[in-house]
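Listed next: structures, encoded as structure tokens.
Any read-out appearing in this document is the output of simple, stated calculations on the displayed coordinates, not a laboratory observation. Owing to the predicted nature of the structure, the values given are computational and were not obtained by experimental measurement. Cβ atoms are built from the backbone, for glycine too; each structure is taken alone.
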Structure 1
Amino acid sequence: MFDLGHARSFVAVAEELHFGRAAARLNLTQSPLSRQIQMLERSLGVDLLERSTRAVRLTPAGRTFLAEAYRVLAAVESAERLTRRSARGESGLVRLGFTAASAYRALPRLVAHLRAHLPEIALVLEEMVSGEQIHALEGNRIDLALLRPSPALAEDGIDAVPLTRERLILAVPRDHPLASGRAPTLRDLDGEPFVTWSPRGGRYFIDLLDGLFEAGGVRPQVVQRVNQVHAMVALVDAGLGVALVPEGVRSIRMAHVVLRSIRLPATAQPELLLASRRDNQNPCLDTVRSAVISAMA
């Protein structure tokens, strides 16, 4: 059975067609090189070279073996390079969870950044509500999470850092009185049919909006609760009510929805966090985590 050293020696001789020049290229003397080629030929049971006092030529078997030797050596070099890059956190696979709302602005930005700066790291993306992401982190089913603040993140073993904030805007049906005119205020929502998050999909948003309404003395009329922000906008499009949604939703185009800025307290800006398990052993996790934070800075 030939080894990689024999394959490299044969490639040098095949390219130089001269044992002396090939030996110099490999930092060998000519005799050990000749023995290596002979051992290779005995191992394969074929002659790879035709030798004479004047020239060295490849046999048909030698030409076939040269092509395969190139392929094998290239694969070995690629494996060595990828292994080193993986150890440095520059290649590998990262499983990233994200909320639906983050897919409109934050996710495209960070994915583009990772593809440009860490092209050998593959991303597996999984859309989940924040609670599902926390369970997935705890079960090591994802490596990183783009999620909303939650008391469950206080659990030991999970690190979470603020990634970005965005304003809330008002989504209203196109024929609604608030669709035009002066900038709407929180007071304008008092008694309005209101589409909002369900406890399963948006506990963070429910608490944020309840606090906002209570502080402002406003009581919208909740007519529907859903898990995902695109479902909220679709229900506004159907004329069911109005909704307060993250500003990234401006990328959604629906024929009968108008998205308007609304005067709200500065505290009414939903926060997006980046979370991971402290004991995660994925070698490229720290590299990707730092790149995500850099992309959103």
Structure 2
Amino acid sequence: MIEVRALTKRYGEVLAVDDLSFTVESGRITGFLGPNGAGKSTTMRMLLGLHAPTSGDAFIMGKRYRDLRDPMRVVGALLDPKSAHPGRTGRDHLRWLCRGGRIPLKRADELLGRVGLEHAADRRVGGYSLGMCQRLGIAAMLLGDPGALLLDEPLNGLDPQGIVWLRDLLRGLADEGRTVFLSSHLMNEMEATADHVLVVRSGRLVADVSAAELSHRAGGDTVRVTSPGARDLETLLPASATVTWEEPDTFTVTGVPAAAIGDLAAARGIALHELATDRMRLEDAFMELTARPEKEGRR
């Protein structure tokens, strides 16, 4: 489990993270979403002790990062895929980390195979593509077999096959009971990957819900209705419904589920020629939640 309590980070006049609180549960994949400059990377860096908070606290498995006795065995992180020394080979980079974390050196070769880099193990990292660097970073993240995993934009540079591979890997890790916390700007992939989402805007939390609930809160599903009695059916809808007419016998409506519309039509004997739900995508819900301009002075 990861806990953030009233976390705030200020850089001079710039308020990057503003009284942020949330919990990331174990056993599921939690997506961390927000526009560029919303405070996602800063929050992750404070979780890992790389930035000191102005106020508030952050805990991984109940402890501050600095208080973890064997941090690599508790938390693994991928924040910068280009952090490895370009003059080292992939194998040497992982072995160097193993020595620092008191982890058997054979673990390096195990992870190189798991991430699909065994063919490039003896090549210098400076010659790796971005996708290969992401895979190496994932191997480094897993060296200590940690229970908590933090990934900042891990999909960048991966080809479609690599994205599916990473999605399956993270799903398997979450199913093992690990805490998986990742940020990404690729909404379609987050929709396919995340069980739960945290959305931040201007350093503040604006949503802490399941992916499905986010869509509902940000506008919900749209129901398309076609009926020869469409005008009569509209008068039966509750005042909370928002109706948009497309043709004389066709309208779309939000705020009322399709089943309720079908029940109303059946009760009044109104024939329905079409009753279809168009579910709001996570990307649409995210854009709606974050559409308002950020306050001046934040980053």
Structure 3
Amino acid sequence: MTESTRSEAAAAVPVLTLNNGVDIPQLGFGVFQIPPEETRVVVGDALAAGYRHIDTAAAYRNEAGVGAAIAGSGIPREEIFVTTKLRNGEQDSPRAAFEASRQALGVDWIDLYLIHWPVPSQGLYTQAWKELESLYAQGLIRAIGVSNFLPEHLDELLANSTVVPAVNQIESHPTFHQPALAQKSRSHGIAVEAYSPLGQGRDLDSGVVTELAAKHGATPAQIVLAWHLGVGNIVIPKSVTPERIRENLAAAAITLSPEELAAVSALESGQRIGTDPAVAAFTQM
């Protein structure tokens, strides 16, 4: 892929402006469950394809590979949006955890830093948030946010904070897109970011999705990603296959009509794939 082609692919991805004025590419690349030893090559492939938003986490243990790919890409650092996350077991020491992530990534700043899970049984997330606010005020983080926060967690955080989270990253895919939580987040100016955006592949066989894929000359995955973009989600699909990495990025060129978006949204079943944030209590250490 030539440099001009990479630039065109990156330019085709829509950009959302977060509640603090920071721009984020709406379609990014996730690295959950990519083995550390493979991460540099896979993220390098994603950057070469045109992705300019990479989502990792300390708990994934592959931040160093992400950083190595960024350093070796030849792309200016300011053109790549980097997200990482605070581990559950480090909510009592977020500043040290942040510095460890920053060092692993080999960057001077992190674009978006999230509390990975609320872990309500610990009772630490509001305390951790105050430290994130301090790091944000120092300019070490361009935006701060949360992940897996349910309405009650958002209410508690908002009642005890100065900075409104920029993002709430949640499990979201056609059969489980948590419309009430998404609406709650957006009502406070908090952008919704979707992980497991394809339902770990389970949502791709739906008749609605396959019919739209045939109609648009697209893959089912591209239709689901186009749906996410159409309803306003930030979305971070993952793949380790170069062809699939490029196909996912090409979803940015697909526009679904309001009726088509509604048809996909109607697949909501209330069936979660991942852990319920109300009871999640693992340390990730």
Highest-scoring structure on Rg/Rh (Cα atoms, Kirkwood Rh) (candidates 1, 2, 3) is 1
The value 0.20 for FRET efficiency 1/(1 + (r/R0)^6) of positions 34 and 226 (r between Cβ atoms, R0 = 30 Å, to 0.05), derived from one of 1, 2, 3, belongs to structure 2
